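Several structures are given next for inspection.
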Structure I
């Protein structure tokens, strides 16, 4: 039996050499509740921009497990379950659900026999770098195309997420900005504080601005100096995405105009177009952006 012992030893050595230098455990990115909420908030902003208030929005992790769900007013009863199904399908297969809908339309109908499978467009994987960390599913908008657009907006927000350490406690550090730094900030406009959940901006303006839509942030504006016509609401026909959660356009159609002066406070909810016009400057104002 010595030959058997020698053979077993050779196999053991071969296996050991084959596995040498190969990782036994690897690190992976995991979607947090806060990250899922950010994706949902961005999707809600896009739904408002598209005037699609009846959407149901679901976010799952990379294993298809539900992390966050929002049902906007006016959605139909099955919307939540369908949005979860879309998100789960996109996460498990790591592909947009529209791809499966197209495959089935082209004749491969046998795919509908797969269990726990929702081949309807509106499900999109959430990517951080090259890694799938979850997926978003949307159902109940005015059309399947709107479901897709809202989901794509949420997926775009995921690409801006920053990795952190699990269990990191919230900071209790008090932020102090002295008067000289504040004054310097107002000279050209500067972000004074940015925590990720809120931002304080010392804003300076001497001319009219573009139409803006912040799909994730609510703006709290406090006027310090100067005056302007502030236009809110309506639509921005030529709105273009300049970065995730931010759109710009040349004008607002059908908005409400009001003259704003020193001491006025304005709250602009996320997704509402707004525009500074007829600026009598210099115009200085605080903006607190809250997510």
Structure II
């Protein structure tokens, strides 16, 4: 009887396992395999070689690009966490009506009704030298000349990232906050805790699973992004995604695959470190 149940369990898991193998494991295995191939200007040679990784780790450009990627990810994460936590806290604890909660939450999703590229490009006429932001500041007498750093800079890249990915922080934090037992907050107030103490010692610890899920979403999306950096920096900045994109455009697939493998390992290490701080399985 136990053996039959064991076989039944494997049969039930088989369809999902096949899908997982075909659409996740097989592509990753292919990328890893191609990363060890050789390439010339005219052809790809399916022969084992470590030259792609040797070139990757032996180049100063690689370290600078990875450092820039981590910089974008860290700053964007901090800003999205601040904004996302504030929005989620307001929706969860200050809006009593469920109808209003749903309406405001749907309002947050309005930017997702258009594509990422359209939302990103919409910042260009706003931040440009003769754009709305500079014109307004000049008309108000706050500046004498247009601010050059508003567009095609690290500022514009991070602004676009925050705009694109804040909702990925709001949703899991809001979901976690809605599960918090309100009697715990009342108990904290009854025991003389201030609003700040209740926030730091009750709400934040109970919201850690949502924060970690949002962090994983935001960091993985930013570290794999390349089109935002290209458009919002005017092709003056680079991250790992752009490095891979440039190699692909030059038909250097083994080099691009090697960079992708290193990026994947880096992301997995970051996720592994984050999962050490909190058990998010209870939230999934």
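A short reminder: the numbers here are calculations on the coordinates, not readings from a lab. This is a predicted model, so every value here is computed, not measured. Cβ atoms are built from the backbone, for glycine too; each structure is taken alone.
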query = Quick one: relative contact order in percent (Cα under 8 Å, 6 or more apart) came out at 16 when computed from one of I, II, so which one is it?
reply = I
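For which of I, II does distance in nm of label points 7 Å out along Cα→Cβ at positions 31 and 247, calculated from the coordinates, equal 1.1? Provide the component values of the computation, followed by the final result.
Numbers: I: 2.3; II: 1.1.
Attributed to the structure labelled II.
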query = Given a computed value of 3.3 for distance in nm of label points 7 Å out along Cα→Cβ at positions 23 and 255, which structure among I, II does it belong to?
reply = II
task = Name the one structure among I, II that FRET efficiency 1/(1 + (r/R0)^6) of positions 127 and 191 (r between Cβ atoms, R0 = 30 Å, to 0.05) of 0.05 was derived from.
result = II
ask   = Which of the displayed structures (I, II) returns the greatest value of mean count of other Cβ atoms within 10 Å over residues 39-46 on calculation?
value = I
task = Consider the structures I, II: one of them gives 3.0 for distance in nm of label points 7 Å out along Cα→Cβ at positions 159 and 231 as calculated from the coordinates. Say which.
result = I
query = Out of I, II, which structure matches -21500 when helix-only ellipticity at 222 nm (-39500 (n - 2.57) for each DSSP H run of 4 or more, over all residues; to 500) is calculated?
reply = II
